[in-house]
Structure I
Amino acid sequence: MAYQKLKEELIAYSKEIGIDKIGFASAKPFSEFKSRLEEQQALGYASGFEKGTNEERTEPERLMPGSESIIAIALAYPTKIKDEPKSVKGDRRGLFARASWGTDYHIVLKEKLDKLASFLQEKEPEVQFSSMVDTGELSDRAVAERAGIGFSGSNTLIISPELGSYMYLGEMITNIPFSADQPLDEGCGTCTKCIDACPTGALVEPGRLNAQKCLAFLTQTKDFMPDDHREKLGNYIYGYETCQVVCPYNKGVDFHNHEEFEPDPELVKPRLVDLLSVSNREFKENFGKMAGSWRGKKPLQRNAILALAHYKEVAAIDKLIELMKDDPRPVIRGTAAWAIGKIGEVRGFRAIEQAMEQEKDSEVIAEMEKGLQFESISK
């Protein structure tokens with residue numbers, strides 16, 4: 001009974017500090033999720049960003065001996081930009097997916113979890129806890145599902161009937177035996193809109209994602225973008241969210257509950273050509289607080305080049321030629337050459353031929369050859 005009272009007090013306090021949803025789960029092993037992980041790995045569907053062994057990811061006791069329960073939290077984030085700048089010919093803009101708007105959610109959720117921990121310490125000085133947000137071993141989604149925050153959707157995201165899937169997740173393992181909340185009975189039913197809309201077939205079946213084909217994952221990689229995915233990216237430079245946009249649970253969802261997540265229009269829809277010229281210092285100053293900056297500027301610049309190719313932005317030709325000739329990074333040189341060819345200007349093709357005479361990197365030369373193949377198509 002004492003712990004039930006503490007649970008109620010903690011729920012009330014979570015509302016005071018702006019947590020949108022809170023749930024409680026047992027710290028028993030996630031046996032079903034472990035089997036799922038093993039299947040994903042056997043199929044080659046894992047992203048490679050995952051932390052820890054399968055045992056660490058599914059057995060809370062390994063992460064914190066004496067664990068009894070897990071507290072799950074969720075914060076909703078906005079879906080609409082006020083005073084959104086337009087992307088027009090001659091002034092094209094890229095787009096960060098909504099999950100990277102505002103201040104890095106890892107920081108914001110960790111602050112909320114720290115406040116919950118301090119509250120518990122005041123009430124129970126002997127409490128032990130371990131908090132994590134996204135980069136920890138536990139699966140935020142598996143914990144949130146068990147704690148009743150939402151159900152696992154066909155798009156593999158946790159969906160709350162109230163908040164949709166536009167929410168950040170975090171959790172805290174504790175040694176307090178809080179009573180567990182019930183998982184939700186709701187689900188996607190026969191709806192397959194997200195699967196039908198996935199441009200690369202990354203959603204191979206309801207609830208199963210091949211991360212190696214997922215555009216959201218691919219925008220964070222540092223090598224050349226696979227050929228057959230380049231033209232599907234549109235103007236996204238970080239993340240991809242069609243599987244959320246088409247979800248019926250997300251229709252009309254737009255929460256502005258947290259000032260930290262409010263988007264700066266000039267940062268979440270940056271000018272593509274400007275992004276190609278940004279220095280390391282400028283990148284850190286302007287984009288460093290965003291979740292989408294975690295892999296550095298190279299993947300974002302590669303994606304910006306692909307976005308300019310998507311738009312066939314003739315005004316960017318000079319900058320792309322400069323990158324193709326002078327940038328020290330092979331991925332940027334090669335992607336610029338491909339984009340120049342995609343844009344289809346005669347002077348661009350001639351520039352590729354000239355640059356190829358000086359290029360030494362075999363992968364870049366291969367990209368230049370791909371760029372030149374667009375010439376026969378454009379005639």
Structure II
Amino acid sequence: MTIARKTSAVFIALSLMWVYSPTVSKAIDADTDNQDAPAYELATLETRIAFPWSLAFLPNETMLVTSRSGTLWHIDEASAERTDVTPELPDLLADGQAGLFEVALSPSFARDRTVFLSWACGTLRANNTCLGKGFWNGSEITNFHVIFRASPDKRGNAHYGGRIAFLPDDSLLLTLGDGFDYREEAQRLGNHLGSVVRLEIDGTVPSDNPLISNPKAKPEIYTFGHRNVQGVAWHPQRQAVFVSEHGPRGGDEINLLRGGQNYGWPLVTGGVDYTGAKITPYQSLPGLTGPEYEWTPSIAPSGLMVYHGAMFTDWYGDFLVPALAAKKVVRLRYHDNQLTTEEVLFTELNARIRYITMHPETGALYLLTDHADGKIIKVTRN
């Protein structure tokens with residue numbers, strides 16, 4: 001089945017047995033100063049990657065980095081050498097927001113050497129998000145194959161989600177977008193648009209997925225009612241998974257994921273359409289799960305990490321959110337299970353920041369800038 005139309009603004013009433021109404025911290029032009037920020041140094045490691053999207057550290061002090069244009073790079077930080085190690089990506093579509101997205105290592109990588117990739121697959125007339133995996137042999141990925149393709153196919157080149165995260169039981173979350181022109185589909189359980197799906201690492205459906213007993217729902221769906229989730233992170237102290245989500249004009253969100261819940265898009269939002277038109281009169285409704293934090297105006301949150309390293313110890317447990325439109329990283333302090341004050345970082349780069357991650361041993365931060373000559377920037381404590 002292919003969706004090949006712009007849907008009209010149809011609101012669908014969905015009832016849930018359990019209602020969650022969190023306290024929302026809303027940031028409006030909350031660019032606070034950095035007087036309490038630790039001194040840091042920025043070092044540019046690479047400047048030749050077209051629109052870098054994701055980075056994963058290998059055990060031998062090298063890294064894998066994706067380029068949205070469709071290339072997977074193997075980079076040695078010490079020697080600055082880089083090698084194209086892109087496996088065959090079936091039906092890769094690289095156009096607009098479409099392309100190669102996330103690279104993620106299996107939680108058991110030391111044993112199974114498995115690498116996961118997500119990408120836009122199909123044609124401009126019929127495409128969606130694909131997930132695949134293969135074996136890293138030290139120099140290339142072998143036996144790469146597709147384990148999941150979101151459905152149905154749709155037109156266009158926007159809103160794919162594409163982020164990957166692993167839960168403590170080693171099941172996998174893949175974030176998906178609403179396809180931009182198909183926002184009402186995010187409220188329909190018979191497709192994957194506007195959802196987060198949960199899979200076993202072989203691509204099969206976990207038997208305890210929250211909607212698996214609903215014959216009208218795609219069994220892979222973990223949560224739904226999302227616009228375009230491009231950040232996902234496990235919080236080890238809270239034992240919970242959080243996502244960052246693009247709103248339209250305003251209404252960017254941090255959400256705490258609870259299996260089976262409806263996060264409201266487009267029935268509720270703090271933003272308006274790009275034309276300035278109102279999408280909905282509601283910012284909350286009974287039965288819909290609201291955000292933990294919200295930005296209006298938009299910052300365009302394109303990733304999410306929870307800091308738990310040894311280098312910036314005063315940031316431990318806090319959220320770091322890279323932003324495209326706002327050209328910064330936002331640090332959100334996490335205290336007593338709430339996101340509180342906001343601190344702005346790395347504005348001196350004057351760059352759209354696509355991604356932030358942490359070296360698992362040193363605690364140093366690595367940033368990816370969203371440009372045709374995209375950079376890898378290493379952040380260390382001064």
Structure III
Amino acid sequence: MYLERLNQFSLGPDLLFGVGAISHVPEIINREGFKKVMIICDEGIEKAQILEKVLEKIRKSNAQITVFSNVEANPTTDTVKTGMHLLKKFRPDLLIGLGGGSPIDVAKALGILATNGGRITDYEGIDRFSNQPLPLLAIPTTAGTGSEVTIFTVVTDPIKEYKLTVGGSMLAPKWAVIAPALTITLPPKLTAATGLDALVHAIESYTSTMSYALTETLALDAIRTISSNLRQAVFNGENLSARRKMLYGSLVAGIAFNNTRLGNVHAMSHPLSAKYHVPHGVANSVLLPHVMEFNLPAAPGKFLNIAKSIGEYIDPTQTLMANAYKAIEAVKQLSRDIHIPKDFSEYQIRESDILPMAEDAMKSGNIAVNPRKTNIEDVVSLYKKTMGRTSFETDSVLE
């Protein structure tokens with residue numbers, strides 16, 4: 001007997017989206033009675049004067065404020081530990097994650113430890129902590145990760161060279177304040193990588209075996225929005241309309257994958273970032289077309305719909321597979337247009353590291369929901385297709 005799978009949809013935080021959104025942050029602080037606010041960000045946010053713009057608004061509240069700005073790309077367990085020293089000293093009752101996915105992920109990790117104790121590595125997996133984390137308000141400054149609405153945080157263990165994922169129904173931010181003007185100063189290279197990361201989220205959510213009608217509608221909307229606005233945002237950062245639509249697309253993709261998980265791209269990107277410090281958006285962007293080619297035979301109808309959503313012409317005289325393949329060609333063209341690297345050759349990845357990375361990738365829950373059944377040999381093959389010709393030639397020199 002066929003049993004229909006139960007689908008449970010989660011939206012996540014209260015959303016404030018649009019021009020002037022950050023002006024409402026002091027209202028939230030005062031209304032909720034918060035007395036001490038700890039902002040988590042990175043040095044780039046400080047240098048771009050974004051932190052000061054947000055502080056200017058928050059100072060209108062009644063709260064004391066402290067800032068932890070030591071977050072790096074692919075944040076580590078050491079960063080979380082350092083942040084906890086400040087948190088224990090300051091004792092905030094509200095955390096604000098300001099920036100891309102890294103500061104928001106660190107804020108989530110701090111929120112867990114503030115109320116549950118221990119180390120963040122103690123909570124790898126889903127719903128491994130018992131107590132409600134500290135309240136978190138997320139202010140994204142990139143259109144990429146969707147961390148402002150998701151129930152996951154990802155942190156790198158530098159000793160094990162391993163990215164661990166912590167998730168839980170209580171982990172999503174309580175509020176997400178999304179102000180397009182805060183993304184205007186994001187450099188073209190970061191706009192490209194984070195924007196394509198958002199597209200990966202939408203595509204992997206749509207093709208996930210956990211997807212269903214509601215998440216698929218959201219994912220296709222995100223694919224349409226991101227693919228038709230990313231070039232404009234990259235090549236004219238002051239195009240506020242494109243910036244707003246990219247934030248919307250990233251947000252909607254985040255809501256979609258929060259309910260479906262992702263796929264092989266994310267499973268494979270985490271080991272690359274942990275071991276070789278490949279930026280998360282770049283890792284996902286390079287892997288995407290290769291994983292799409294691998295997955296297409298398992299879901300040609302979905303890839304046909306992706307091609308339509310990107311705006312590709314569907315030729316009625318061609319086969320389903322030929323039209324579906326246009327989704328992959330469109331992604332490749334978009335990547336070329338915004339100057340995404342075609343492979344990982346600049347990272348000098350050693351052939352001897354491929355199998356250990358593949359073993360780490362296979363531990364990800366995202367592998368289980370990928371549309372095509374995947375084994376470790378498949379992952380090894382996919383990694384090899386992305387390494388670039390020069391990577392293996394350097395092994396003898398580096399040993």
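No value in this document is a laboratory result; all are computed from the given coordinates. None of the values given here were measured: they were computed from a predicted structure. Cβ atoms are built from the backbone, for glycine too; each structure is taken alone.
Data table
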{"quantity": "Value 19.8, calculated as mean count of other Cβ atoms within 10 Å over residues 316-323, assigned to which of I, II, III", "calculated": "I"}
{"quantity": "Comparison of I, II, III - label where percent of Cα pairs over 27 Å apart is highest", "calculated": "I"}
{"quantity": "Which entry (I, II, III) yields the derived value 11.6 for Kirkwood radius over Cα pairs in Å, for residues 60-115 alone", "calculated": "III"}
{"quantity": "Among I, II, III, which structure scores highest (criterion: distance in nm of label points 7 Å out along Cα→Cβ at positions 204 and 348)", "calculated": "II"}
{"quantity": "Which entry (I, II, III) yields the derived value 0 for helix-only ellipticity at 222 nm (-39500 (n - 2.57) for each DSSP H run of 4 or more, over all residues; to 500)", "calculated": "II"}
